[in-house]
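Taken together, the values in this text are just the output of simple stated rules run on the coordinates, not laboratory data. All values reported here derive from a predicted model rather than from experimental measurement. Cβ atoms are built from the backbone, for glycine too; each structure is taken alone.
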Structure P
Amino acid sequence: MKRLAAVIILALSFCGIADSAYIAKNELQGAPLLCTAQNLSGCNTVASSPYARLFGVPVAEYGVFFYGVVFVLAALELILFDRLLRRVLQGVALAGVAASLYFTVVQVYFIGAFCIYCSVSAGIALLVLVCASLMEPIRVVRKRRQQAPFLPMPPTA
């Protein structure tokens, strides 16, 4: 199951790289995005908003970097098969989902437009997190409570 989840994460991260790279390429060239999905046709509105850049870098480039890191971690997991590596992958995936959630809130409340590519990226990040969680489930280890020895009650006067 762990190997299959790693392969699925590889495929998902490749799709995420392609999605983010398309947006980044069009933004750098100044070309409009192809966006014809009903109710999700605000791609160019989102891409041209002031929220499309973070520290002067297009958010799509952060997406390419994020999915590249996920791809490398999943590929290393197939080779090394290490628990710490799986935990790092879970942390990175959780950060990606948190960022996707933030940018989705920005789209809804600040920009007022939806981008299909952003929604696809958020879905991919969520699926990566689910697969990473299936690879190494978080188990809560509970310590057994030690029972106190039976102490007789002192006699009362």
Structure Q
Amino acid sequence: MAQIIQTQQPKILILATLAGGYAGADSTGQSHADYPANTYILPVMCPVMFPPEFFIHAFEQGIDGIIVMYSGTDSPFKVEADGTAKLIQRAYGLMKEQGLDIRRLRLAAICTVCVKPFIKEVNLMNDLLKGIGFVKHELAAHAVKKQGAQV
């Protein structure tokens, strides 16, 4: 009997706006293009609906990397482009406080037919996460360091 060896893969969450990132993901699926199976796509109206703490909570729950895919400056809604960039900056501050590598959170402008850019972003995140490791290890190391500083 053949033995199947499963290696754990880092988990990637994509927050994809309906007007941009999700349509790009849909185009990718319709073209039958391959991208890592450890990717979870969550369609959202607008990323600014999420507080910065959402990202920290997602990391604490075992999501290793998050890509926020939105329409970028092409969005007809100014609050989406400006607000999303500010949101990510606030989340980076919280991530630093938790000892998290800010490269775990990326912002990417993906259009409705952006198959190659969609795949590129997912592969870049997947490769990065394979290099820096799982978020649970980073959080544990920070907790030990923080606890040692309190003693």
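For the reader, a short list of remarks on this structure follows.
- When mean projected area of the Cα convex hull in nm² is computed for each of P, Q, the largest belongs to: P
- Label whose coordinates, when helix-only ellipticity at 222 nm (-39500 (n - 2.57) for each DSSP H run of 4 or more, over all residues; to 500) is calculated, return -15500 (choices P, Q): Q
- Parent structure of the calculated result 2.7, given that distance in nm of label points 7 Å out along Cα→Cβ at positions 121 and 137 is the read-out and P, Q the choices: Q
- Among candidates P, Q, the computation of FRET efficiency 1/(1 + (r/R0)^6) of positions 33 and 49 (r between Cβ atoms, R0 = 30 Å, to 0.05) that gave 1.00 used structure P.
- Parent structure of the calculated result 0.70, given that FRET efficiency 1/(1 + (r/R0)^6) of positions 89 and 129 (r between Cβ atoms, R0 = 25 Å, to 0.05) is the read-out and P, Q the choices: Q
- Among P, Q, structure where relative contact order in percent (Cα under 8 Å, 6 or more apart) as derived comes to 37: P
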